[in-house]
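Below, each structure is written out as structure tokens.
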Structure P
Amino acid sequence: MGGIYMCNFTAMDCYLFGQATHYDIYKKMGAHLAERKGKKGVCFDVWAPHAREVYVFGEFNDWNETSHEMKRVEPETMGVYELFVPGAQKGQMYKFIIVTEQGDKLYKADPYANYAELRPGTASIITDIEHFTWTDKEWMDKRAAKSDADVYSSPMAIYECHPGSWMRHPGRDDEGFYTYRELAKSLISYVKTMGYTHIELMGISEYPFDGSWGYQVTGYYAPTSRYGEPEDFAYFVDQCHKNNIGVILDWVPAHFPKDAHGLANFDGTATYEYADPRKGEHPDWGTKIFDYGKNEVKNFLIGSALMWIENYHVDGLRVDAVASMLYLDYGKNDGQWVPNKFGGNKNLEAVEFFKHINTLILGRNHGTVMIAEESTAWPKVTGKVEEDGLNFSYKWNMGWMHDFLDYMKLDPYFRKNNHNKMTFAMSYNESEKYILVLSHDEVVHLKCSMLNKMPGLEGDKFKNLMAGYAFMMGHCGKKLLFMGQEFAQKQEWSEERELDWYLLENPEHKKIQNWVKELLHLYRRNRCLYELDSSWEGFEWINANDADRSIFSFIRKSKDGKNNMLFVINFTPVERPDYRVGVPKHKTYQLVLDSEDPKFTGKTVQAPVKKAAKGRGKAAKQSYKKLDYKAVKSECDGRPFSFAYPLAPYGVAVFKY
């Protein structure tokens, strides 16, 4: 033990850790480059409260299991072990040996490691995450200046992406994964060109099994080594910000896998999980449930969230499987769960955890977002803590998603009997702040891709999908679309292969990609489509009851009333050559998006407009349909004014006034 020194995990560190308020815990726990008594090396710290002995071993000591025994920090009851190892260096692999009270040896990866060996290896790797040279000050300053109101009144169109299967290099020996730095060129460029505002990345926290897509995490403090080193991930985020793209990460505090090197049974006891398997295990998923009543566990999760947002400059976390955390009986039968102290099925400890972490994250990091994937009717998910809410920024609108997909799958003949599926979401829109999602979960496990959910022959499938995407973009709520669906991927998604980019050689797929691009840019250019997402002040039905014709018409409004848009969408293959729509004002309505535009249909322009609109020049002269429609005093849809418009089969028309 000569030349081996203690580190600096102090009594105050122990106190804060025990209160779940050590918000810089990731700078103390784990492995950190340091210097003690003139010697350079690494400080190792690990929490193992019921261990009899703890050792650290790795490349720095030729994997000698017993040469570097760690010591308990005072007070010893806290269970933190630490050791300074001179000569240990960045890039070296290491593990902990936990000797249990029964004398068994457990070989564990570092729960707080910032870098991990590429699977199937399970070692942790010494690194340094605190000295990256950031160049996104302008983005970060603007983010910090945002109020909650600014966040809610800003556009948010999210491209949900699994980096390992977005695109791959053919023929490379390393499975062809694009690195974080390569993604910083190709993915950011694509997302920016398409018009998205944010990228949401799946599977960034380190995980052992590719088939879990990153939702069974073993490294809550480590960007996965599949795509490079931690510094490379920081570079990716930095470049996103320089291109005005926000970054959201999927984050999984709901459960963790039972892999031997991971958190499960960490010190020979239920350290991170509930001890009672009725509370501590998900029978359907085969995973462990975090013990949200244990402060050190809460601090572990809080520290992870803070690290991603504060150290890596990530702009938000989408919290996975929130419902499984809130309900003690989630996915369990009678006898498989334990009621709370009041006899109910709510996990009161998880509720308090959410209130704590959301208030903390958003309070310390203005302009960031916490997003709940919550699939039930739990009240006030985005409500304020003072009103007994969970204080998330947004909630995925799973209800809208299910209703929307149920409707879109139907043969158009039967849609008239299911008209309310498309209107129901507005009846509860003000109850939460929502994101409309068509996520990866909807295009796997025999659910079909978005294109193949659509009824009819192939031509009808594309038209249906165009109409559906337009409805989504016009509806209240921020937007999320999973990768590949923007160009009508045919196959279901699989993490084992890249998207079918070759489909873009087919004109139909290219046209729908152009359609989505047009919708996204229309969305970002017009305040009415995002300023008032959670209020009836920003939305008005023109006709929500035209079930027989399966046509929906509605208006989106801006705060100042100067940027308003009218959407008319036909969900049947029936042409309406003289469709009349009621409007609220005696104004001129300018056609700004039309699904029958030749660039989306490939049709030849049949006849030019006789008189080009002033100032629109060549574009107006080449148009196949007039751009301006003057409302006349003629009652329709309960409105005093209206105008007629030739609405095509599955036609979409968007007017600005």
Structure Q
Amino acid sequence: MGAMAAQPAPRPAFEDEAPASASLSLLSIPGDTPEDADTYWLREVYQGDRVPQLTLRAVLLGSAIGAVTCATNLYAGLKLTVAFPIAITAALLAHASHGALRRLAPGVSGAPLSPLETCCAQAVASSAGYATGGALVSVQAAWLITTGSHPPAWALLAWTFLLSALGVFFAVPLKRRLVDHEQLPFATGTAAAVTIRALHAPGGEARPGTRMLGLGGLVAALVTFGREGLGRIPYSFPFAGALGGMPLERLGFALETSLLPVGGGALLGLRLTASCLLGAVLIHGVVAPRVFAAGLLPADGEFLGWSLWPGAAALTTASLLHFLMDGRVLGRALRGLFSRRRAAPHPVDALQVPGRWVLAGVAVLTPAILALAHSAFGVPLPHAALAVALSFVLCLIACRVTGETDATPVGPLQQVTQLTFGVLLPRNVEANLATAGITVNAASSAADLLSDLKTGHLLGAHPRRLFLAQLFGCAVGAAAVVPLFFLLVPDRSVLGSERFPAPVAEITAGMAKLLSTGIGSLEPSTRMAMLWAALLATALTLAERLLPERAQRWVPSPLGMALACLVPASTSLGFFLGALCVAVTRRIRPASEGGMVTLAAGLIAGEGLMGVGIVLVRALW
């Protein structure tokens, strides 16, 4: 794809036709100083000028996979409270789908993908599938809940693309420090690099991963088709018995036939999901019967509408407290922003995204975002400008935290924005949500770019071409995910239903309403429940951070327990069963753990694709 590629960088004198051997094994770049690491990378790892990377087929393949993964992540986000990075899944899908195409049409598909083409396709797919949809699941769904209507389709499409692209440009100045010099882990990006190396290793090392991915997808798709397409499989099998005088079925204790929570639990880990199950027993098994018995809810009322409030209080308290306790991370992030650059440029600098590109991109995107925020979402121009400026600092923090912990703190950062504009615009719910959307989209996109650049750095990719791939993925993702969002969520009634509980949207909408009307608008009993939940979350957060390491693993996760307040008890059980399967497999056959993870990714992808497909068929026919 020569027209899309950046101008050729200077070719190193050491270049030959064979791939650099170091790029096949390194997980970090050696060097006593940043200059030494840059020199080693350029001499031993870099192969962006000798191996195809930003080709037309890589971009088209990544675009197709991105359209698929944005559908599955949107579907999963509307059902659950978590989003799953899809970098590894995208790499597997790129390799497997191109391999299948080569078998079916060898004259069209050409030679096998190079490792850097797979990396490029993965970057496009990751940007399209992960970095563009987070705000739709949380902020835009919350907009629909609070206002009762969607914003104009053209405005939401432009909003999604512009903010995702802004996050990409915001991340560029951070790449050299966080990825090249500090070499932060970016665990997902590192794992994607290892996966791509294995996919292109000689022999059949790639086959087990793609087989497990396909098996999980097939099983989940068949179950979903039988349940939602044919109506032959019930949504759940309720448990017999009662707690507190209420049937377990009424309290939500059941075995779901949805495999989405099982796949999600396998990726979330045993501690968090066990904490989620413990929280489900407490909130749904102990608190819920007391709430109904006290008349706080009618007998036919929806308990999740009430438990949302203590869950949101616990989740917000734990997230912000974790965030504030990472003082060293925040300090390093801010010091990195204002640190001086070295005087002498290195030849590696010629391969980076030029500063003039960043300035031009921000200069074009910012006025467009301000105009759109004011015209389509009712945000006053000065406040919109402040939100964009604040989002740069929050993107910086998101990239640092993602690099060190592999968890992008989108929730806490969104809440920082909501609290800020709750003070500045206390009665403007729409502006509160719109400014939160700026943070969510930009921070997700910025962190995703650096994770993909970490993958490329370890593989010896040209960073400028990965930037262009990521930017192209923003356009593909916006074009795919916004129409899907309107199709899956045509009106307010869909949200909060059995099909799409949308707990993240409920939290975001609840926070916006609370900031606009004040906590005094809630019932005293609800306020007391929120207080107790916040105190419990504080105690558990402090315990898991301050206790000795041996004791920390026995402390329930406050985030997991808060999650139990936002989903049915049956979903918490599904999370736990998925994590338990992985833990048992790890104990019995440690070498099979990677296969279980790809199987879990297949379960998520298979159910999401079949669920979206069923909705499409019903809408069109």
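Data for the structure
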| item | result |
| --- | --- |
| Value 18.2, calculated as mean count of other Cβ atoms within 10 Å over residues 450-457, assigned to which of P, Q | P |
| Read-out relative contact order in percent (Cα under 8 Å, 6 or more apart), computed value 10, structure in P, Q | P |
| P(r) over Cα pairs in 20 Å bins from 0, in percent derived as 18, 47, 26, 8, 1 - corresponding label from P, Q | P |
| Among P, Q, structure where percent of Cα pairs over 19 Å apart, for residues 298-361 alone as derived comes to 41 | P |
| Which of P, Q yields 0.20 [FRET efficiency 1/(1 + (r/R0)^6) of positions 74 and 162 (r between Cβ atoms, R0 = 35 Å, to 0.05), calculated] | P |
| If helix-only ellipticity at 222 nm (-39500 (n - 2.57) for each DSSP H run of 4 or more, over all residues; to 500) is computed and equals -7000, the structure in P, Q | P |
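Where a number appears in this text, it was derived from the coordinates with a stated rule and is not lab data. This one's a predicted model, so the numbers in the text were calculated from it and none came from an experiment. Cβ atoms are built from the backbone, for glycine too; each structure is taken alone.
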